[in-house]
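Heads up, there are several structures right after this.
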Structure I
Amino acid sequence: MSKSTDYTPEEWKMISSAPMLAGLLVSVSDLSGPVGMVKEAMAVVKSVTESASSTSNELIRAVAEGVKAGGGRPDTSELRTDPTNARAILIERCKQAAALVGQKSPPEAEEYKRWLVSLARKAAEASKEGGFLGIGGTLVSDAEKAALRDIAAALGVSAA
C-alpha cells in the first residue's frame with residue numbers, strides 16, 4: 001500500500017490536506033458562527049487523528065499521523081480571494097486528491113473517498129445550526145446536507 005514517499009511533496013500536500021478541506025466544505029456551506037466553526041474543525045481533527053489507530057488503510061494512517069504531527073493544513077488563500085466559489089473549490093480539491101490516490105494506489109482510493117465524506121459528516125454533526133444559545137436548531141442543516149450530497153457525488157460514493 002502507499003505511503004507519503006510514493007508521492008511528490010505537492011501531491012502529498014494535496015492528499016493530506018483534503019480531510020480538512022472536506023470539513024471546511026461543511027463549515028462554509030452553513031456558517032454557524034465562530035463557536036460552531038471551531039466545533040466543526042475540532043471534530044474533523046479528532047476524527048482524523050482517531051483514524052491513525054483505527055484503520056488498516058496505510059494511506060489513511062499516514063495522513064492521520066501527519067495531521068497528529070501538525071501537518072495537513074490546507075492552503076486557503078484561494079478561498080479568501082474567491083469566497084463565492086468556495087464550495088466548488090473545496091469539492092474540486094477533494095476530487096483531485098481522490099483522483100490522485102486512485103491513480104497511484106487504486107486499492108486504497110475507495111476507502112479514502114469514503115473517509116473524506118465521513119469527515120465532512122463529522123463536521124456537519126459537530127454543531128447545531130439555528131436555534132438560540134444551543135436551544136432548538138437542527139443537528140445537520142439543509143445546506144450541510146446538500147454539501148454532503150455534493151462531495152459524495154463528486155467522489156462517486158454514498159453520502160449515507
Structure II
Amino acid sequence: MSALSLDNQGLVTTCSHCGQRNRIPYEQLHHTIRCGKCHEDIPPPGSPVNVDGDAHFEALTKRSSLPVLVDFWAPWCGPCKMVAPEFEKVASAETGHLVVAKVNTEEQHALAARHGIQSIPTLILFAGGREVARTSGARPAAAIQAFVQEHLAHARA
C-alpha cells in the first residue's frame with residue numbers, strides 16, 4: 001500500500017525527492033503542489049489511500065475537489081483480493097482526476113454499517129460531497145473506470 005494517509009485537513013504524502021511529509025488540502029487535490037522543504041512538484045495521489053476512521057472519511061468525501069471512489073473490503077474476502085490490483089490500476093490511470101480510497105470493513109465496522117455495506121467488495125463513488133453511485137463485486141480495472149465515467153457523466157448532466 002502507498003505512503004498516503006489522511007488527516008482532518010487533507011491527504012498527507014511523502015516527497016519522493018527529499019522524504020518530507022506534505023499535506024495536500026482536500027480542496028486542492030486536483031492540483032500539483034510543491035514540497036515545503038525542497039520545492040519539487042508533488043503530483044496528485046496515484047495510488048489508493050487507506051481510510052482510518054469516520055472523521056477522515058467524511059472530510060475526504062465531503063471536501064475533496066476530485067471525485068472519490070471508495071472500495072469497502074475485508075482482508076479475508078477472496079473477491080476483494082482479486083479486485084485490489086485492479087483498484088491500484090484505476091488509481092494510477094486516474095491520477096489527478098479521481099481519488100481512490102479503501103475502507104477495511106473489519107477495522108471500520110461503524111463506517112461500513114453507516115453506508116449500508118452488505119456485501120464486499122462494494123465500490124461507492126462520491127462527487128461534490130454526496131454518493132453518486134455504488135456497485136458490488138469484483139471487476140477488472142476497465143470496468144471500474146467505465147462505472148466511474150458513466151456515473152460522473154450522469155452526475156454532471
The value -23000 for helix-only ellipticity at 222 nm (-39500 (n - 2.57) for each DSSP H run of 4 or more, over all residues; to 500), derived from one of I, II, belongs to structure I
Taking FRET efficiency 1/(1 + (r/R0)^6) of positions 13 and 53 (r between Cβ atoms, R0 = 25 Å, to 0.05) for each of I, II, the highest value is that of structure II
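Here relative contact order in percent (Cα under 8 Å, 6 or more apart) has been calculated and equals 22, so which of I, II was it run on? Working shown, then result.
On the way: I: 34; II: 22.
The structure behind it is II.
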Highest-scoring structure on distance in nm of label points 7 Å out along Cα→Cβ at positions 5 and 61 (candidates I, II) is II
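Every read-out reported here was derived from the displayed coordinates using simple, explicitly stated rules and does not represent laboratory data. Values in this document were obtained by computation on a predicted structure and should not be read as measured data. Cβ atoms are built from the backbone, for glycine too; each structure is taken alone.
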